[in-house]
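Here, each number is a calculation from the coordinates, and none is a lab measurement. Quick caveat: nothing in here was measured; it's all calculated off a predicted structure. Cβ atoms are built from the backbone, for glycine too; each structure is taken alone.
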Structure 1
Amino acid sequence: MIKKVIELRTCIACRTHKHKSEFIRIVRDTNGNFSIDSRGKIQGHGAYLCKNLECLKRAKKSHGLDRAFKSKVDSTIYDAIESILQN
């Protein structure tokens, strides 16, 4: 019998472990550009954030994305995530 591996990821704000489909993935590509990966397939370094506004606020306050990527993340990424969560 083959066991299926469940891919767990960690939220950068609250540090909870969940299945990767329960997160929003933010990606930095090889050119250093940041984007939101809705399908989870874009190549590059990724960071995961829960799909709620509290985790977004916590990540924004603690500069969670900056720490995850070890570089400055533009505030437009936070605004884009917020617009996704409010819809």
Structure 2
Amino acid sequence: MQQLLPIFLTVFLAELGDKTQLATLLFATDGKASPIGIFIAAAGALVVSTAIAVALGTFAERYLVILPLKLIAGLGFVAIGLWTLGEHFKLI
């Protein structure tokens, strides 16, 4: 259970306020579908996309063991952050 808590917290915090959550909010304000239906559809989509990510990660782990994936992912996030700051300040 202790191994699952960091996964839950990371995904939960990453999903707060992202484009997917905002799109779901907009679907709910439309009034064309029931709130329960919107919840089920959005939750189902998250479950399916997460299942695909886990399957791909499990498959890739067998072949990418020698690569420092956390380092590569961290550098990728830093690069995206710098690019975003550059866009904000028009440096790039």
- Query: Can you tell which of 1, 2 yields 1.09 when Cα Rg over 2.2 N^0.38 Å is derived from it?
  - Reply: 1
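Give the label, chosen from 1, 2, of the structure having the highest value of mean count of other Cβ atoms within 10 Å over residues 30-37. Display every interim value, and only then the final one.
Working: 1: 12.2; 2: 9.6.
If we compare mean count of other Cβ atoms within 10 Å over residues 30-37 over 1, 2, the biggest value is for 1.
Between 1, 2, which one scores greatest on FRET efficiency 1/(1 + (r/R0)^6) of positions 6 and 38 (r between Cβ atoms, R0 = 30 Å, to 0.05)?
Values: 1: 0.90; 2: 0.55.
Looking at the calculated values, the largest one is 1.
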- Query: Of structures 1, 2, which gives -9000 when helix-only ellipticity at 222 nm (-39500 (n - 2.57) for each DSSP H run of 4 or more, over all residues; to 500) is computed from the coordinates?
  - Reply: 1
